[in-house]
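Please find the structures below.
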Structure 1
Amino acid sequence: MNIAIIGYGKMGKSIEKIAKIRNHQISFFSNKSPCNISLKNADVAVEFSCPDSAFNNINICIENNIPVVCGTTGWLEKFHLIKDICKKKNGTFLYSSNFSIGMNIFYEINHKLSKLLFPYSINYEIKIEEIHHKEKMDRPSGTALVLAKNIINNKMKKTWILDKKKTKNQILIISKRLDNETGIHRVLYQSKIENIEIKHQAYNREGFATGAIIAAEWIKDKKGIFSMKEVLGI
């Protein structure tokens with residue numbers, strides 16, 4: 001399979017490494033937006049750029065009938081526009097805030113836990129802590145927002161708040177940026193009588209890159225809008 005890598009930073013280089021280990025070819029790699037000529041030989045594009053570029057990059061891929069896997073966070077106010085474009089063009093788009101297989105299972109654990117705790121939700125305060133490297137642009141992380149939204153969808157809390165004093169109906173998200181920290185996410189359900197804590201820690205980028213390549217392999221001949229839930233069958 002020929003893969004175009006859009007966004008050739010640390011994550012892009014990790015994706016290149018894993019793609020070659022899995023016997024794929026890299027047809028294009030750049031930090032700049034591609035054109036139709038640069039995408040000519042690509043079977044799939046993997047997009048890990050920056051929030052300001054993601055929408056344009058994804059749109060170019062869909063316009064050129066290239067299935068695209070995107071892991072860029074911080075641009076989701078335009079997600080509905082990409083969905084509309086994808087449907088109109090009969091394209092292929094897969095988005096995830098985190099491609100780690102372990103984290104996607106972690107999402108499901110958190111979703112199930114908050115659902116089980118819902119009847120007793122008045123007794124629990126909820127806090128999410130996320131820690132990443134200093135180069136990460138968005139705050140809080142897209143992964144932390146997915147964790148919070150799963151809890152909100154189960155009606156345990158009404159909204160989230162970042163690094164501030166919260167009310168009982170809010171989830172507190174604490175964001176930290178430290179040198180060389182790949183990614184830690186911790187969810188704490190706390191009451192006066194007990195604490196329940198779940199945690200995911202990534203040691204390097206290879207887990208994210210592997211998941212992205214698995215997703216690219218999965219969508220190659222499909223049409224539609226997908227997530228890692230479909231890829232992993234969860």
Structure 2
Amino acid sequence: MSALSVALTAVVGSLAGAAARPAVFARSVPAPASARSACPHCGSAVLGRRLPVLPVSGRCPACAQAIGPRALVPEAVAAAAFAVVATGAASGWFAAAQYWVAACGVALALIDLAVQRLPDVLTLPACGGTLILLTAAALAGETGSLGRAAAAAGVLTAVFLLMAFSGAMGLGDVKLAPAIGALLGWSSWTALFWGAAAGFVVGAVSEVARLTARRARRTHVSFGPYMVIGALAVSVTTA
């Protein structure tokens with residue numbers, strides 16, 4: 001893909017990030033709360049009922065206090081994710097599945113980093129949308145296997161569920177696993193292995209870097225971002 005095409009795709013990604021900003025603000029609340037729509041500082045309504053929007057400045061329009069994602073962070077992260085996908089060799093419906101995982105993954109990653117949770121309202125569409133787009137890819141005769149994608153989704157979910165029972169992983173990660181497994185399994189079982197492994201490697205390196213920087217150890221590691229990074233990195237390079 002040409003540099004111009006990658007740049008244009010990055011612009012589309014930034015728009016996806018802007019669209020994700022309200023969801024990140026609304027869902028970045030600790031359990032058992034499900035969502036918020038008002039500024040946590042002054043209590044004024046931030047998200048409208050008909051058209052939820054949030055200033056890209058990341059500040060409340062009423063009190064100017066910082067709320068939700070920082071200025072331009074979702075936009076920049078989504079632009080980078082879309083640009084990475086654009087550099088890959090995938091096309092058609094499978095590429096659409098990659099972009100879908102990237103778009104959902106940006107919102108989920110930012111929420112997970114903020115409050116260490118992956119809400120169902122985003123993990124379920126991520127999984128459903130990925131499977132629908134892969135089904136369309138299969139119907140269009142694109143290279144890959146829908147059966148293997150479905151099986152890979154089940155395998156990865158089962159493995160993560162076992163880890164969740166041992167306390168090594170959260171249930172939100174388990175609910176995101178079908179999307180990750182399906183996307184990787186579409187290409188091959190090898191892609192599934194390396195994509196899942198990449199998430200753990202990126203997570204380990206990140207946490208070691210945090211310790212090296214002498215930051216406080218967290219009692220819970222936000223694994224969602226690492227899952228998405230690992231899956232997209234391997235999916236883009238193996239497609």
Item to check | Read-out distance in nm of label points 7 Å out along Cα→Cβ at positions 12 and 84, computed value 1.8, structure in 1, 2 | outcome: 2
Item to check | For -11000 (helix-only ellipticity at 222 nm (-39500 (n - 2.57) for each DSSP H run of 4 or more, over all residues; to 500), calculated) the corresponding structure among 1, 2 | outcome: 1
Next on the checklist: Quick check: 3.3 is what I get for distance in nm of label points 7 Å out along Cα→Cβ at positions 60 and 140, calculated from one of 1, 2. Which structure matches?
Outcome noted: 1
Item to check | Given 0.35 for FRET efficiency 1/(1 + (r/R0)^6) of positions 36 and 196 (r between Cβ atoms, R0 = 30 Å, to 0.05), calculated: source structure among 1, 2 | outcome: 2
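Given a computed value of 17.3, 54 for Rg and Dmax of the Cα atoms in Å, for residues 20-155 alone, which structure among 1, 2 does it belong to?
Label of the source structure: 2.
FYI, it's all coordinate maths here, none of it is from the lab. Bear in mind that the values here come from a model prediction, so they are computed numbers and not experimental data. Cβ atoms are built from the backbone, for glycine too; each structure is taken alone.
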